[in-house]
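Please treat every number below as a calculation from the coordinates, not as lab data. Keep in mind that this is a model prediction, so the values were computed, not measured. Cβ atoms are built from the backbone, for glycine too; each structure is taken alone.
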Structure P
Amino acid sequence: MRRRDFLGAVPAAVMGAHAQQQPVTNRPNIILIYGDDVGWGDLGCYGARSIRTPNLDRLAQRGIRFTDAHSSSATCTPSRYALMTGEYPWRRPGTAVLPGNANLIIEPGRPTLASTLQKAEYVTGCVGKWHLGLGKGEVDWNKEIRPGPIDVGFDYSFIIPATGDRVPCVYVENQRVANLDPSDPIRVSYSDPVGNEPTGRDHPEMLKQKLHHGHDNTIVNGISRIGYMTGGHAARWVDEDMADVLTRKAVTFIERHSRQPFFLYFGSHDIHVPRVPHRRFSGKAACGFRCDAMQQLDWCVGEIQRTLEKLKLANNTLIVFSSDNGPVLNDGYLDGAVERLGSHRPAGPWRGGKYSNFEGGTRVPFIASWPARIKPGVSDALVSQLDLMSSFAALTGSSLPAGASPDGQNMLPALLGESKTGRDHLVEHASALSLRVGQWKLISPNKGPAVQKNTNTETGNAPEAQLYDLSADPGETKNLAHSQPARAKDMLNHLEKLRSGPRAARA
């Protein structure tokens, strides 16, 4: 495996030795760091004690730490769709968690977070996990792959197509698989086996990380994945090196564009399964590989911070850190996340996690730091990742066309810590829809199971409505729907209006 080929060289011309401090303007550089399956309680600044996150904690100390911030959904693809489009994903069919060979679900030409900043004359880069689909029709991984990030607002992209546990296990740089050997073409299938590669189902003795459920198809790097793949051996990633590769690409993007306003979307794979941190981090945390991967993610954040400081860009760069959904322990591999958890509480005080209608499904860490503008503090304003597109448009003076970011709101004053007022309502999305209004939360009736068996996740599904007062009951243990029927009915009616569209809700 040619690991060094993915790392690239550092452009000497943009090293920081002779850089001048970038002037402070109302159009800062913007870096959005998106963790994967990172829970509210997985950061030291949110109360974690078994995990060391000094770089994220420093980011929080220099900026605003939000306590009531949300991804749009309790799973990854829907949240990423909402982040990029400002639209609730449950409005759009086909935005559920995608297989690794799915087509792009954002139509080219539609205004996105990236194209909005591109319009404001930012150079835009996407590095890391994508999981919004690629191409149109049957994807040929051996040719140019379009449409993709370049077609929805990014000037540069270096991505993993879906997740680390899904094939194809390759990086795609702009429109082509990186380091692909034409004599070893890639084939991918999510229905039938291709080639003669061993699978985890048939050869468990070959696995360096054992299975619990699913993930029993093609083995790559000693780890069994979802889906079948053959070919592309020179292009395949090494899981232990992924954080280094992606961080190097992010750093290089910053270095190459240090003299012009830039937007970098850095989608970390950590701490999604398979959790295979580099040996520098293995065994360093008190709560197993999952926590090791969290400390690896913190290192990535530190490398980006150090690059900004080296290039004299830190003062005038807005960094936002958040996660695509809440935490999960056993998500298919037996990696010790459950057995070694100890006293660590990945979701903090909130019930549930990834896949759950309870608050732990979408209430995630959210930090905004811009030293030149944001005064350090903590905010309990209700905000959503849906709002970043509208907020960044307001920040950079980029006008949004009619219909763009239909569910997003301009939360720039809250984002900058200049207002404590956030949203007056928010819809949370998992197997059911939930409505937040202030301290109140209503989970709509749903017939699904109360516990997702494979992951042992409390889903929050119930055949009747649930109403919780989160200020008095953050653990969502006391259903008040029967004692406060009028409030429950009003919130159900409000949710039904929201289902019909943003205009109906405002009527």
Structure Q
Amino acid sequence: MWQYFVSFCANETSSSFPSGNWLKGERGMHRTGFLGALALVLLIAASPVLAQPKDGASQSVEAQILDILIEKDIVTPEQYRELKAQLRSGKDEKNISAVEAGFDKGFYLRSTDGKHTIKLKGRFHGDFKGYPGNHPDNDSFFVRRARLALQGTFYKHFEFKLESEFGKGNAQLNDGFANIAYFPRAQLKTGQFKTPFSMEELHSDNWIDFVERSLANNLVPSRDIGVMLHGGLWDGFLYYQLGLFNGVRKNQASDADDGKDLAARVVAAPFKKLGHWTVQELRLGAAVTHGQEDLEAGQWWNSGEFSTAAGTDFLEMDPGVVQDGARTRTGLELYWAWGPTAVKSEFVNARLEGVQLGDQEEDLDFDGGYAEITHNLTGEDFVYKNGKPARIIPESNFNPRSGAWGALQLSLRYEFLRAEDDVLGQGFADAARFTDEAAGYTAGINWYLTPMVRFMLNYSHNDFEDPILVDGERLDDEDVILSRFQIAL
């Protein structure tokens, strides 16, 4: 119907009314007001059904109507510009409200302009733990992790993540943070997330090379509450993280003391642009945390417990131990990948000053480290992204009908952790039950059926410097078989 109206306006303007005089006088003014008002009413009424231009049209029908109205002097230039602006604004709002759904390593809802995204993610880790030796613990199936996560981006630069953990019969908040990523080189993150320390810890447990992290991970902080500045510089040559944290653990209602921990980490790729392909993926990193602590052993980052991959405590601080002094952790990292092979290694030191038990007071040092090599038998390349290793993407997903079997990976790791003699000698831990040093190796095979589905099988052996007491039995060493089936979005 609007087509006939536009045609009518054009024909009447050019022929039915006297040229140059029809707008003059009171009658002409009424006609102008009537035609203008009617045109605007029809324009507004037609907007919902004239949303898109026809194939081949350079502009929408609404814009064409406005052009005709200004050409015939039915609207003033000011009115024309105002209506054009409103038309553009309406299209922007329409684009924002349009939403598409899909699946890309997780289910998502996304605005068609790409500015807003909500993703539903999660993970399931179903584990088995078995002891081929004389370990007194029972072989067991258990759910190691079961998580649901909601994460999203608004206006391209404002990100958030909420993740809850339901594994091991517990329900708790894992991640809860917001990130402002307006400037990729200087992003601001606040909330509960991982302290920037240790490549192994920052590497998601969905994609670590072994079922459990190394012995050295006992010295490493994990999730804490704080604020962090982070970003990448010079096209991946340098990645940095600098943050201030409570210095306790996740899900604490408030800080356990007045001190705060400063944490900093930097990773450099010195040969990314200049070197041969064999060293282009070499990364060297260093990290440090430092703070003044006034904590009981149970308030430490690891609750004062040091355990093996099987969960066996080989060193545990006495419940009466407190620390009133500086705590400094330092870490060194090496990541070196060439094609389908990668070497990773870390060394960690934790120095605790002012550790007290009754009248005893000492400064204690703990050292730990690991070195591992991993090879993808099916040829997939390793990837390093945003300051940490990324997931393995199989060249072909598992499909036996077409002869595709996914990705197969072999891994071998040496690991150790040792505390200085005073930990046992001064009674900070029970020398009749625990040891101050453990070392061993882990061998593993990983089978990636798809980028989200993986089977893992590990054999781990640890030797203890002194026999430890577990459920009334003395153990000089420990052997354990660990396996996992996981689905991770």
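Descriptive notes on the structure:
- Per FRET efficiency 1/(1 + (r/R0)^6) of positions 153 and 369 (r between Cβ atoms, R0 = 30 Å, to 0.05), the highest-valued of structures P, Q: P
- For mean count of other Cβ atoms within 10 Å over residues 121-128 computed as 18.2, the structure of P, Q it came from: Q
- Among P, Q, which structure scores highest (criterion: distance in nm of label points 7 Å out along Cα→Cβ at positions 209 and 265): P
- Which entry (P, Q) yields the derived value -0.17, -0.25, -0.35 for log10 I(q)/I(0) by the Debye sum over Cα atoms at q = 0.05, 0.06, 0.07 Å⁻¹: P
- Among P, Q, which structure scores highest (criterion: distance in nm of label points 7 Å out along Cα→Cβ at positions 185 and 345): P
- Structures P, Q were shown, and relative contact order in percent (Cα under 8 Å, 6 or more apart) at 23 was computed from P.
- Test item: mean count of other Cβ atoms within 10 Å over residues 273-280 calculated as 20.9, pick one of P, Q: P
- Distance in nm of label points 7 Å out along Cα→Cβ at positions 113 and 457 - structure with the largest value, from P, Q: Q
- Structure (P, Q) behind the derived value 1, 7, 14, 17, 18, 16, 13, 8, 4, 1, 0 of P(r) over Cα pairs in 5 Å bins from 0, in percent, for residues 105-312 alone: P
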